[in-house]
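Next up: the structures, one after another.
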Structure I
Amino acid sequence: MKLPASLSTAARAALDKKGEDVVALDLRRLSAFTDYFLLASANNQKQLVAMADAILTVLRAEGRRPDHVEGYPRQEWMLLDFDDFVVHLFTPGTRSFYGLERLWGEAARFEIDE
């Protein structure tokens, strides 16, 4: 299955900033509020912010702006809501604690690398 272009662009931006465990979850048959989640981990808070900034920059170039952004003050979990997909960027401990992949275990999972 091919992922939507903007979602793939966001994933590449996360990978370009050395994001780890980049995964897309297909929620189309499970959720009414979005079609996909994009998840990625960063080794530290600086990298987390760099990934978020890179994603915002590349999608802005496509004319996309998020409907909602959360997490810049704390920088442990950042959320970028683009309506048809939501980007979740985590530090590893926070990703493990909230376990979105476990909570949405019925979703089709796509590991994204290079």
Structure II
Amino acid sequence: MTRHAGWYPERRVIQGLFLLALVVTAFVVVLGLLNWLRRSSAPVKSAALGIALLFVFIVIRAASFHHIDAWVTVNVGGLRRGWWLELAGIAVIAASAFAYRNLPRRKSR
């Protein structure tokens, strides 16, 4: 499709612009989340951050850029780098849920 449209030679620039737009959008969304959750507990904020970062990683992987694919498929410690990133995001969310569960609760009247 890109060859037919005539912009195949510039695909790397367009991919880079897409990734830059994604990073900027993610930054704005994270700032918005932190503002929206400003009165929330730290575990809620960290879970929201973990979910946002995991979503960005998923979108980047779904876009399937060759240089990103090459980086995330390298084995480190028996697992691919991408798997480590996904597991780290999931671990942040799980740790946040555990911390939230252990927060003291206010008694309802």
Structure III
Amino acid sequence: MLNKISIIGNIGKDPECRTISNGGIVAKFSVATTKTYKDGQGEKQKSVTWHNCECWGNLATVAEKYLKKGTLVYVSGEMVYDEYTADDGSKKSFPKIKAFEIKMLGSKPESNGPTF
């Protein structure tokens, strides 16, 4: 079985990094991907999709140091769904990408940027 997702987009805001109870580090950030298309009248339109992402350990430390709002990045990982119980007792879930690889794009014209 395979659960892999890869996206290229811009960081929405600087990553939020925190240390959890066992001493591990997690960084959370969002990435915007943009699709351009022509509508039925031939007018150019843009559609933006926001993706919640997180990474752990050394990758989280590097993400906190290098990822900034607006950075163009390649993110690869697995799609996971966090579940919670809403105030009304209903079960809710939301998707996020658990990143295993992050690559900065376009940081320097002569380079593809660092891979973490």
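Nothing in this text is a laboratory measurement; each read-out follows from the coordinates by a stated rule. Fair warning: this is a prediction, and the values are worked out from it, not measured in the lab. Cβ atoms are built from the backbone, for glycine too; each structure is taken alone.
Could you figure out which one of I, II, III the value -10500 for helix-only ellipticity at 222 nm (-39500 (n - 2.57) for each DSSP H run of 4 or more, over all residues; to 500) was computed from? Provide the component values of the computation, followed by the final result.
Working: I: -10500; II: -24500; III: -2500.
Computed on structure I.
I would also like to ask the following. If you rank structures I, II, III by distance in nm of label points 7 Å out along Cα→Cβ at positions 70 and 94, which sits at the top with the largest value?
II
Separate question: As an exercise: mean count of other Cβ atoms within 10 Å over residues 38-45, calculated from one structure in I, II, III, equals 13.1. Which structure is it?
The value was obtained from structure II.
Comparing Cα Rg over 2.2 N^0.38 Å across I, II, III, which is largest?
On the way: I: 0.95; II: 1.41; III: 1.23.
Largest calculated value belongs to II.
If mean count of other Cβ atoms within 10 Å over residues 6-13 is calculated from each of I, II, III, which structure is the one that comes out at 10.6?
II
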